[in-house]
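Dropping the structures in below, format is structure tokens.
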Structure I
Amino acid sequence: MPEPIKIIIPMAGWGSRMRPHTWSKPKPLIPLAGGRVLDHLIAMFKTLPDAEEAQFVFILSPNQGELIQKYMSKHYPQRKVDYVIQPEMRGQSDALWHARAYLKGRMIMVFSDTLIESSLAFMAQDDSEAIAWVKSVPDPRRFGVAEIDSTGWVTRLIEKPMDVDNNLAVVGFYYFKESEKLLQAIEEQVKRKDALKGEFFLTGALNILVEMGVKMRVEHVAHWLDAGTPDALLETNRFFLEHGRENKPQANELEDTTVIPPVFIHTSARISGSSIGPHVSIGEGTIIEGSILKDTIVGDSAHISESQLKASLIGDMVVISGLVGKFNLGDHSTAVQ
């Protein structure tokens, strides 16, 4: 029997684009569409053949381990998960090097702010050496792109191309039949000192992998979603609520309240005299009174009263009263007018 496939998720990093939320929690634990980003990451693999046997490996910053492990133990006790620490932020290839003890045989690697909607069922019969998932985009210049030849094989990856001729953006989701070869490529990348500002980017290692003769093809994704910035997270929240992640609030959760679908309202939330939706996600134990919320994510145990929020990202245990507008408030904040 082959070894279970490894699913490697590098999570280490400062999370600077998601502050103030990442001052108190790692980025994968930020609220999104009735759960956390991490829940949606794990859900991406539900169509993977033998998904229940897959072994997850999370690569964490030194200060992240306790919160991530606690969350996984509570919500996914049946999952096989190992944890690796990346002591310094020296890039994606460096993160994988620290997880080298687990890089044996088949492996999927996905970045922690990459969310895709694409079936993985085809992998039951696929015998590719390597796969890079891609999405055609109007302007690829802020992404990496895959350059392919006339037969469909990847010839190289280009980070942030100068033109828009090639629009096959790589989404940060990869498969390797023999992950040991990726380690060889990373080792060669370090020997070549192929780094930018002290960081070893995965693109460099993948180009070396192709140089080594590994055949890499592309797989097109149906939807590519981002959880890396507040605005992107809100856009992803809208998509998820429109595509099956909404729920229908129970009558006992609402009092004199209008709900405009799609929304997700946790069963323990309590809402009165308010208008909720569209595209609103409300977490566990949150109380909302006399307020209007649109296009907003609210974490757990928040208390919002007499406010009108739109396009806002509200963390856990936040207290808001008398506010009108767009807000980005981290955990334990208090904002009272």
Structure II
Amino acid sequence: MIDRRGALGLGAAAAVAATGKAVAAEEDPIAVVSTWDFGKAANAAALARFKAGGSPLDAVEAGARVPEADPDNHSVGLGGYPDRDGHVTCDAIIMDDAGGCGAVAAIEDVVHAITAARLVMEKTPHTMLVGEGATRFAHEQGLPKANLLTPAAEKAWREWLKTAKYQPVANIENALPSPPGSVRNHDTIGIMARARDGRMAAACTTSGMAFKMRGRVGDSPQAGCGLFIEKGVGAAASTGVGEEVIRIAGTARVVASMRAGMSPMAACREACEHIAHLRGDAIKGLQVGFLALSAAGEVGAFALMPGFTYAVTRHSGATEVSPSGSLFG
């Protein structure tokens, strides 16, 4: 069972498998974890890739591609809200626990930024490509050119232009009746996978802050900020206002805390506490959340404010979406 304070681990007595039968947690370990409610669909795609014989890297790429291709999710990929000049730009990173790392930032005209990031990792001597160079590389590698600005996103942008005021709304991706990724969204999906043999990989992809300044890059594609992984320790992903995560190299901090002996939940909470201590009133009303998966298969999540949710899927297919703990509220 998931601890509603934000931690799930292999110490649980049992997990309910997709068949409805109780299965010992050790026999049915966690396979995939991801941020937000829409992570459930991403987890399903990742698990399907696992079951087809894919690696953890294959799994997180497959999972991240789900929201990237969803035109109704306005925070990731196709249908993402544009910058204030009307251009949809995307950021993504993919990592494994063997030191593999590839990222793209401010890439345009490519639906699957996460696949472009993996190509950077596997086909170049670099870890990140940005802007025009990233876009050109992706197209040269065979990723099709695509217009990411959908009619719905363009309509929202033109409406925003009437006031041209930017104000992030915490947890807007889960607000009802609005769909995930609604107006002023500033979010992403972070996804982490663990094979039965303990191998791990992680990915993060986003179209960034809606109506951001052109050229803005947040935490998502930066190793140690939006995502980090270390062999034998675990992985962490961040969500929310990326500028606040960057200030503390948030996911590197979470993983370092786990290396020092903290549980994933305690490590996520410590990072939130550090942001609050550092920034004080400057973070009032802003959301930042962290999600972590240890090498042993334990999950933890914590956020500044209530409302951050995360999805956990076991190798059996059993999935649950839960709220994290929070520092305020």
Distance in nm of label points 7 Å out along Cα→Cβ at positions 112 and 144 - highest-scoring structure of I, II: I
Comparing structures I, II by distance in nm of label points 7 Å out along Cα→Cβ at positions 136 and 192, which one has the largest value? II
Distance in nm of label points 7 Å out along Cα→Cβ at positions 40 and 248 gets 3.0 when computed on, of labels I, II, structure II
Computing helix-only ellipticity at 222 nm (-39500 (n - 2.57) for each DSSP H run of 4 or more, over all residues; to 500) gives -8000 for which of I, II? II
Among I, II, which structure scores highest (criterion: mean projected area of the Cα convex hull in nm²): I
Suppose relative contact order in percent (Cα under 8 Å, 6 or more apart) works out to 16; of I, II, which structure was it derived from? I
In terms of distance in nm of label points 7 Å out along Cα→Cβ at positions 72 and 152, which of structures I, II is highest? I
Any idea which of I, II comes out highest on distance in nm of label points 7 Å out along Cα→Cβ at positions 104 and 320? I
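Taken together, the values in this text are just the output of simple stated rules run on the coordinates, not laboratory data. The structure presented is a predicted model; accordingly, all values stated were derived computationally and were not measured. Cβ atoms are built from the backbone, for glycine too; each structure is taken alone.
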